[in-house]
Structure formats: C-alpha cells, structure tokens
Structure P
Amino acid sequence: MTRGMVTWMCRYPGGAVGTVVLGAIVVLALLAPWVSPHGSREKAGGVYERPSWSLPLGLDDAGTDMVTLLLWGARTSLLVGFAAALIAVVVGGTVGLLAGYVGGKTDAVLMRITDYMLVIPDIPLLLIVATVWGRSLTSVILIIGLLSWARLARVVRSEAMSMRERAYVRRALTIGAGAFRVITQHVLPHVVPLLLTLAIFAVGNAILVETAIAFLGLGDPSAISWGRLIQNAFAGQAVSRGAWWAIVPPGLAVGALILSCTLIGRALEEKLNPRLRTGHLSVHSFRVARLPVDGRLTSRTGKRM
C-alpha cells in the first residue's frame, strides 16, 4: 500500500471504509463461479431450510443456497450499476459540456430537454418503458442509464461554464484553438474528477433502481440479482413462514453496496472541494463592557461615552 493511499484513508475514513466494502463485493462477484458452494440453479435441500453449518444462510423457496445466490446476484447488480452509470456519465457529461461551453441556443435547447427529464417521475416511467421494451437485462441497463443523466448534466454544465471563463481557456481561443480542441484539451481534463464523483453516485442510484424494478417483477426473469431474490422471497411468502434469511441478507447487501458508493462519493467531493471540510463561520471572542455606577459605558481610554 502506497503512502498516498494511507494518507487518503486516514484523512477520509468514510471513503476508506466504502472502498474496502465495494472492493470486497466486486472481488466476490468476480470469483463467484469458483467460490460458490453450489451451482446457481442447483437444489441443495428443502424449501426455506434453516441456516446451519453447511448452509450458513439457509435456502430459498426453491431450495437453492442463499450464499450462492448472493454471490451470483452481486454480478448482475454490479453489472447493471456500472453499465447504467457509464451511460449516464457519457450522455450527461456530453450534454453538460456542450451546454456549458457553447452556450446560446445550444444551451437553451439542451437545458429545456434536461428540465423535462428532471420533472418526469422516474419509477412510473421506468415501469412503462420496461413493459414496452421488454424485461431483458440490456433493456433495464439502457432504461436506467438514459433516465439518470439529467441531474449529472446540470452539474457538469455549471462546471463547464466556470471553466469557459478561465484565463487559459480564453488565451487558447485567442491564439486560434478550435472549440473541440479547447473542450478536449482544457475543459474536459478538469471536469473528469467531477465526472468520476458523479459516476460513483450514479452506480449506487442505478443499483437501487434496478432493485426496485426487479422487486416489482419487471426485471429480467432469467437473471439472478439481489432485487430478484427479495421479490422471490416475498412471492414465496418468506415473511409469513419466518424465513428471514431469504430477505434480510439480500436487503443488507443492497444497503451495504449503496452506502459504500455514497461514502466514496462524499470523500471524493470533500477532496475536490476543500470548502466542504471547513465551516464559513469563525469563532469570535466578545468582551462585555463594564458598567460604571452612573450607568454610562466606559471606553478603554477611561473616557465616558
């Protein structure tokens, strides 16, 4: 571990915890085919068999090992989260850069489209589009990505407008640099750290939305995801049967993954904007003036006021 990494972990403990949790989930998801105790479709026992030494998290309504399902479900949830976040960052970043740098009519048109996307309720539209486009995993990724870029575009636009007024950008335009070169060589490199922070938040949001879609029964029925596990547990009456192990572990996994993304995003925000770490109010000391007998204030020189 490098010295810079240790310094970052000490300065941003929340970000360090989030990085460890997210990294552990990613590693387990990648190693799922090799570390899973059973096959993802293998029947390991009876319906809702209780946890034991051989089955640490018990079985679901189909008799499948919950540990195996959690490992394989992490692959799907992470795939949806990162792929949808990538789409949102590409679309939102492009729209924000063009609107903020070009300005004028381009800015007006792109921001009106962005405003319409912001006021549209996400979940109802997701349900409608998922019903029309189908329930494949690709459709879910495209839906979440194409409906998540608006807020990101607003933030990138503000940063691009600020960068457009910088002296070195104006100097590059003065010596004849084209708009494309200025955006790619001078504006975009300064916006990339902001895009990285927004992408981390977008991953957590995409996983949450995918979980909601799967729980409502509109996800890919052939894909194993954490939202699908929760939906199967409710459909299989796990609550009434007292099979908490079929609901609590996937719910905790979703919460841990979203929390880790939030912690990492907050740490990156503080690093990029040091003003978030300090308050704008400083502590002042006040001295109470001593009141003489006649009731008039006395200055430091002893003159009556």
Structure Q
Amino acid sequence: AAVARHLLNRGLAVQAEQVLVVSGAQHGLAVSMMTLLKPGDVVAVDALTYSGFKVLAETLHLELVAIPVTASGPDLDHLHSLCRQRPVRAVYSMPTLHNPLGWVMSLAQRERLVAIARQHDLMIIEDGAYAFLAEEAPPPLATLAPERTVYIGGLSKSVATGLRVGFIAAPMAWVSGLERTIMATTWNVPGVMSAIAVGWLEDGTVAQLEAQKRADAQARQALAAQVLRDVKTISHPSSYFLWLPLAQDARADQVAMTLQRAGISVSTAEPFAVSAQVPHALRLALGSVPMAALREALVKVRKVVAW
C-alpha cells in the first residue's frame, strides 16, 4: 500500500494488491523475466541498454534484438518492422531517464510504443529505476497500457544502495505467478528492510532524499558541462551519468585503460551494446565522489579524450 501511494506520485495508479515487494529492482527484473518469459523468447531492446538486463537475458537464454536509437528515444518504426519479421514476445523500455543515454521519451513516443505493443501483442517491461530523477515526465507506460505492462522500480538508487527493497507493479492476472517466483528466489524480502522502506515512504524521507538527489545530480551535470564544454556528451540534466562518444579514430578500450592508470574507472559501450556494432564511447558515472574529486577526474578525462 505504501509503494502504491508512492507510485501515484509518478503518475501510476495501482492497487496495493498489484504491488509485489522484491529485493531491489534487479531482483524485480529477474522475477518478471523468469515468470513471464521462457527460454528462446525474443525480446526487443534498445541497441544501447542497461547492462544488467543483458546479463539476465543471457542467463535466462532469451534472444535480444536491437532497436536502433535516436537522440530522443528508440526508433519505433524499426520496432514495428521488427515485430512483422520476428516473433517478438516483449519489449524492454526505460522511457523515463534511459540508462545510459539519459533520454525521457515524449508522450507521443510512449503512445506509439503502446500502439505497437497492442498491435503485435507485446508484453512491456518498464524499468523505472531512474525515473525519480526526471520531474514532470509523461505518464509511465504502465499507465498507458496497464493490461500488458510490468513496472519495476526500487529504492537503491533514490535512497541508498544498501536498501535492497524494490517493487513490481503488474496486472492482477500476473500477480500469482510473480509471487511464486519471488518465493522460489528469496522467499520474501527481509522484514527489517521492508519496515525501514515503508517508514521512510510514509514519513516523507524518500521524497526528501529524491529531491536532494535531483538537485545533487543537476549540480554534477552542470560541473560536467563546464569542464567538458568542448567535448561532445549525451546526458539528461538531472542524471548521475553521461555518455561520451569518442572520436572516430579513438579506441574506447585504450582510452578506458589510460584513465584507469590515472585512477579513474569508466565503462566502455560494450556492456550496454546489444547490436554487433559497438560504438566507441564511454559512460561516465558522476555520483559517489566529492565535487572537488569529480572536477579533478573530469579534467583528466577531458585531457585524455581531447588527444
């Protein structure tokens, strides 16, 4: 019930009976995929997508097919064509603050995706892990297509990494199956963690921390924009990460290794890439370190990528 009230603030109205508590959003993804998909199923995903979803799909023997990405969202014309050519079972989407590209899909894009899902009878797996960072976003896909969408979120990003409490909001027809999978994988979320999460949801602590994190992320993005002002980057002004495409003659693994020797850990595009063509790019995480250390690290990144 506390989570249902929390989700209402994100534009998603669900009954408490539709909400299941899990051990973090990653567990929520695993439970949803284990329950609703079977080995060999084809899942459409953005050509650059959350690396944890890729690992889960490989573990569960699902086939991922790539949707090309644009500056503002997935190429939905390609998704439509893909569904006509292949037996696509589901689509995985991060419409509100995409990881790693930071986009927030427009209402028109969301409505088009829902129309395609209904036309081709796709299940929608909506990942809302970073949705708290984007204010005044359009309604979740689960609001636009409640009959076919499983919405997954958690408190690890918005509150604290160690608070492994997540949630799934699903159509009632799927709830009993999801409950069985939760019992099979963890039995239930530890009561102490659940109690902490409910208390902080109810007394306003979560809302306060989310507001503080949005302000912090905006300050870090502003710092990154200042330091990397002559470097091409892709990001959302309230996100904790940015995407840095490299020059055509640069190799991401070599750049990452050079930065590693300088004490800076970055990710290349490889963990996020679904298609065979892996772009030479870096994902920079901006959180967790003091602002002075972040500035110093960004200055070093700028020097290396500006060779």
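Read the figures in this text as sums done on the coordinates, not as results from a lab. This structure is a prediction, so every number in the text was calculated from the model and none was measured. Cβ atoms are built from the backbone, for glycine too; each structure is taken alone.
Side notes on the structure shown:
- Of the structures P, Q, the one that -21000 was derived from, the read-out being helix-only ellipticity at 222 nm (-39500 (n - 2.57) for each DSSP H run of 4 or more, over all residues; to 500): P
- For mean count of other Cβ atoms within 10 Å over residues 50-57 computed as 13.2, the structure of P, Q it came from: P
- Value 1.00, calculated as FRET efficiency 1/(1 + (r/R0)^6) of positions 42 and 90 (r between Cβ atoms, R0 = 25 Å, to 0.05), assigned to which of P, Q: Q
- Which of P, Q yields 1.00 [FRET efficiency 1/(1 + (r/R0)^6) of positions 146 and 170 (r between Cβ atoms, R0 = 30 Å, to 0.05), calculated]: Q
- Looking at mean projected area of the Cα convex hull in nm² over structures P, Q, structure P comes out largest.
- When relative contact order in percent (Cα under 8 Å, 6 or more apart) is computed for each of P, Q, the largest belongs to: P
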